[in-house]
Structure 1
Amino acid sequence: MPDFDIEDEVNGVVAGVDEAGRGPWVGPVVAGCAVFLNRGVDERLLKELNDSKKLSKKKREMLYELLQSEAEKGNMKIGIGEASAKEIDEVNILNASFLAMRRAIQAAGAVPNLVLVDGNRLPKTPQYPARAVIKGDAKSYSISAASILAKVYRDRLMEKMALKYPHYGFEKNAGYGTKAHIEGLKKYGVTPEHRRSYAPIKAFLSEDICA
């Protein structure tokens, strides 16, 4: 379970960042940023926060609303950043993830003394002092909160995208390469939101050209 141990090593403002949506074939990659300005937050947050993938959708939604509430109270700073499918195609998914993280930090209005990044990679020229934390969303409250923000925001975004493109199952698969998604591609083709640099989408585009 996460705690504040890593944050407590730093004398200053610590921002946690995490992304959602590196694997899907469609839509943006989304990053969340979370800064705990004090520890007097709703006790449910500290009790329930964890790696977003280990939580039910209902619990993620509850935590997302709590994070929004704590930000409104001034106990936290939170932000969301996106990098579009076009940007992913232009700079690759890793760099697009870092771009989304920078935008999330800016959206939070944070000037951190240290950024905790989930995973084992850091941008080559970090905007702020940064530390990579493997499985950070299960170790740090700040990263865990950021993972919830990114995951819930992106899931909601994909549900909206499903209304515009209803034949791919985005509301259920969030853009991953499920059977429903593949059937949609076969029948209706590639949408403007698909990541054309991804091998499966490249394959569908080449089939369309050859057809």
Structure 2
Amino acid sequence: MSVFNAKFYDFMVHLPDEMDSVISLVSAAKEFGYSGIAALNLKKNRTDMNQLPKDFSIYNAIEVSGKPSKLRDEIRKYKDTGEILIARGRNEEVARAAVETERLDIILQPVKFNNVLGKIASDNSIALGFNIGSIIHTRGEERVRELRIMRANLMYARKYDLQMVLTCEPYSMYDFRSPREMAALGGLFGMSLKEAVDGMSTVPLDIIRKKSTGHIQEGVEII
């Protein structure tokens, strides 16, 4: 059986304001082979879920941001909700504050990851996000820089056995890439086919499981 028969998800999708555009974006995601998405600020967007396909899952994601001290408070504010919490690792200080705070789900594309942050992220079961969109939409030296960051992050993810998540961070239907294309682009910075497929399937599904009301902590669930 092909590894591309799995259920795939993109966990960093920006929804447009117009409902017709949301429907077009979801339809495009389905055509590309995705079974669901995590949309940023889905509740704030006021998307009419009744107009969307019944066989497609949409989850609410929150991008938490701010100075390190404020970032911790933002994560704690949402920690007991079902939202998928994502923080961008814009610099080492922000990345450290993010991974030190329990209940964060994904630290996305940290620019200054290291052994200390890798160990903390591992201890707090935080997944490392790789933004394929950053190499799709860049050229020249900027693309080389993004690939260098992702190659280094991949090394730490393997060293500390971190879960990995792949996203193309789409803003419109035209930004989606199929899981096959995503896996091929992951290969540009050394990601294996299995790592790429897991980063769009089993890892997102595991994050969804952790956000369920029955989940308390690793190894403990209410049945």
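Every number in this text was worked out from the coordinates using simple rules, so none of it is lab data. Bear in mind that the values here come from a model prediction, so they are computed numbers and not experimental data. Cβ atoms are built from the backbone, for glycine too; each structure is taken alone.
When distance in nm of label points 7 Å out along Cα→Cβ at positions 25 and 65 is computed for each of 1, 2, which one produces 3.5? Structure of origin is 1. Once distance in nm of label points 7 Å out along Cα→Cβ at positions 57 and 137 is evaluated on every structure in 1, 2, the highest one turns out to be 2.
Matching task: 30 is the computed value of relative contact order in percent (Cα under 8 Å, 6 or more apart). Pick the structure from 1, 2. Checking each candidate, the match is 1. Thinking of 1, 2, which structure, once P(r) over Cα pairs in 5 Å bins from 0, in percent, for residues 129-184 alone is computed, gives back 4, 18, 25, 24, 19, 8, 2, 0? This figure was derived from 2. Structures 1, 2 were shown, and helix-only ellipticity at 222 nm (-39500 (n - 2.57) for each DSSP H run of 4 or more, over all residues; to 500) at -14500 was computed from 1.
Tell me which of 1, 2 gives 1.1 when you compute distance in nm of label points 7 Å out along Cα→Cβ at positions 73 and 145. Corresponding structure: 1.
Across the set 1, 2, distance in nm of label points 7 Å out along Cα→Cβ at positions 97 and 121 reaches its highest value in structure 2.
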